[in-house]
Structure formats: C-alpha cells, structure tokens
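Okay, got some structures for you below.
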Structure I
Amino acid sequence: MSKCHKENIICPKCQAHGEFDMWDSVNVDLDPQLREGIFSEDIFIYKCPKCGHETGIPYGTIYHDMTHRFMIFFTFFREDDFKYEPIDLSDIPGLMKDYKYRHVTGLLELKEKILILEKGLNDIAIERMKYGITHYDNPELSDKGFKLLFGDVIYDIPEYPNGIIVFFYEDEKNESHRLTYPLNSYYEQCLACDLDPRMKVNDCEVVDEGWISMKLKSAEV
C-alpha cells in the first residue's frame, strides 16, 4: 500500500499555513493516480488553499510497481560528493528476490527509469547503449553536456522487423532531437552486459551514465 504523512507548509507568497501530503511510498498498482502525479509532478507541488500560489516541495519516496516487479528508491537531489554506493537492503523486511531494485536521483531520471522498467527492458544495457551513443557515435553530445534519455521502443517498423529503440535530447535552445537505432543494437548490449562481470548490480544502485563510465574504467574483464 502507499503511505503518506501530512506536512505543515507556510506559503512563501501570503504566509498562510496549509497541509501537504508527502508520500513516503507509492504503490502504483493500488494507487495508479500516483504514477500520473509523478509524471505531471503534481505530487511535488503544494498549492496554497488561500491564495492559490504553487510551490515545489522536493522530497524522496519509494516507488513500487508490483505488475512489472520493480522498486525504486528515489531521492530528489544528488549530493555533490555522490559516490555510487549501493543501498543495503538486507535489513528491509519483505523484499522479494525476483524484483529489480534501483536507486534514482533526480525527477527526470525517475520518470525515465520507470518507463524503461515498465517495458521490461534491461536498464543496464540501455545505459551502456546511451554511453556509447554520447561518447563514441555522437561525442559532441557529451562535449556539450546534453543529456540523452530513453524515449520508447517501436516494433511495427517495416524497415526494421525487430523494431527500433528511440532516444532523445534537448539542445541549448531547449529544442528536442530524436535518435533511433535498430533494436538489435540493444540486444547486443544486453549480451555484452551478460558477459561483462563489471555490469553486475549489487543490492540497490544508481545505474546511469556515471555508473557505466565508472564500471567501464574499472579493471578489465
């Protein structure tokens, strides 16, 4: 079940007091509206009942998807000295072995991770593929600091019977650009991850471009 607690908020505009539902955990099978609240960002926005002013309230939560069998430990911000240390889950009761557990920092990253895992994709392979795209295929993306994000997989493409995988990024003008690759490229990355012991996730980790970079620069296989 989802859990929340009430927080007293003082409106920064009119100084009126009000209560805000802060979600400690969200179960999107039992409360599907909370998934929509994350993607719309409504559950992180407090609206003053007196003047209507909206204020962002950044906080962390646990995202639980029983249908797709994954759980995300989400923190809104990343510390400057973040070290990619796994979250130890051994003391948390009731965790299931066939689940995928991830730690995610950043709201945009949370939305992306949800989409990847909902589609049953290997997020390690996705991140490894993204790293190759931004550092080898299109190094200007990395040089300019553009963030490549997973978009979708599309299967009904006549030219690509196995489907395509879609990524996108925004440039300095906030214009969106789309990159597509044959889905076979993703399957190749899945195989590479299976064969590379550095790609193993311990307990609950942040799996992103920085994690991939750290692993690839570690001791050779």
Structure II
Amino acid sequence: MKVLVVEDEAKVAGFIKKGLEEEAYSVDVASDGAECLAMVEINTYDALILDLMLPKKSGIEVVSELRRAGNNVPVLMLTARDTLEDKVMGLDAGADDYLTKPFAFQELLARIRSLFRRGKAEINMLRVADLSLDPATRKVKRGDSDITLTTKEFALLEYMMRNEGRALSRTTLSEQVWDINFDRTTNVVDVYINFLRNKVDKGKDKPLIHTVRGVGYMLKG
C-alpha cells in the first residue's frame, strides 16, 4: 500500500513516515499543498494523510481540487485545531476522516485501516499465478497455503507483484522498499529475495521469483 504524507512539519512527517514504513507501507512525503497535487498527478496512492494547515495550498484546497478532478483517493486530514467548524469544513470538502494532533500512532494506523476497509472494493487483490496478496488485510497465499511474511518481506513482495513481469534492479527495490540510497556493497536485497523464495517458491513446481542476469529480479507467473 502506498501512502502520501502531506505535512510541513519535518519532524511530524518523519515520525509518520518511519512508523508507516515499519508497518510495510510505501511512503512518500510532500511538504506543501502544491507539491502534493503535483505528486498525485504522477503517482497512484492508496491514501493521503493530509495536514489542514499547509503552505501554498491548504489541506481544504487540496482535497477540494482532488474531488473536483474526480480523484477519490481516501484522505485522512490532520489538524492541530479541534473545532467542529474545522472538522465540518474538511469533511464537506471531501476528506474521509479527521484526526486531531497530537495523536497516538496506533490510532493513526487504525484510521488508515478503516479507510482501506471502506474502499476495499477499489483495492484490488494482487494475483500472480496461484500467488495472492490482499493489500487491505495483508494476507498472502500460494494456492491454499497461507504464507507468513515479515513487514519488509511483505513490502518487497507487494512491490514486485505490482510490477509483475518487469525486471527490477537492486537499486529500484532498495529505494522503493527500504527508501535508502543504494549501497552497492550491501546485499540486503539479495538476502530478502532469498527469504521470499524460501516462503513463496520452495517446494513448488513453478518458481515465480526469477533472477534477471545483470539487472536484478522479476516476479512472473
């Protein structure tokens, strides 16, 4: 699941980003409303965490423009002002839920899961051959067998399934799953690919995870 955090306070944005990544979400960050709209134009997000008070364009302006353009991405609006007027304004503009700062991170996670459940029909189950991954419930199966994954294994597999048939370099996988500048001396990608192979392909007649010589890895049926 890919989430865009729109927050001009760097510490708050970093806190949310780190916490969500630990829960296997892929996270981008924008620091103002105009940047948010530009990023939404070129990326597909499963949810936005949108601060009400932003430079350039406010959260209200951002969600209003998104809805006028027909973009129904779920929006959780954040604000430091706990007034009924602000809440009504945000919801009327098109936000799906509202959370007042300061908040407990577990509540933020619960609100996001609730947004995903509401829009579950729009969140497609990922399938490659007999492998299935449900981004909403985060359940993975190969055939009739459940597969238990760590958060990073899940994030890696989800990214590869969303890019089925595409050769993915170690740099791409590193940046998308770990969000780090790729260090050519590290073998973290190879290690986690091996973990996935042991859980997804081991004992199966048809492997789904393939090595692309000179490039990286590919998942295909």
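Quick note: the coordinates plus some simple rules give every number you see, no bench work behind them. From a predicted model like this one, the values you see are computed outputs, not experimental measurements.
Hey, P(r) over Cα pairs in 5 Å bins from 0, in percent, for residues 55-110 alone derived from one of I, II reads 4, 20, 29, 24, 16, 7, 1; which structure?
II
Could you tell me which structure in I, II was used to calculate helix-only ellipticity at 222 nm (-39500 (n - 2.57) for each DSSP H run of 4 or more, over all residues; to 500) as -7500?
I
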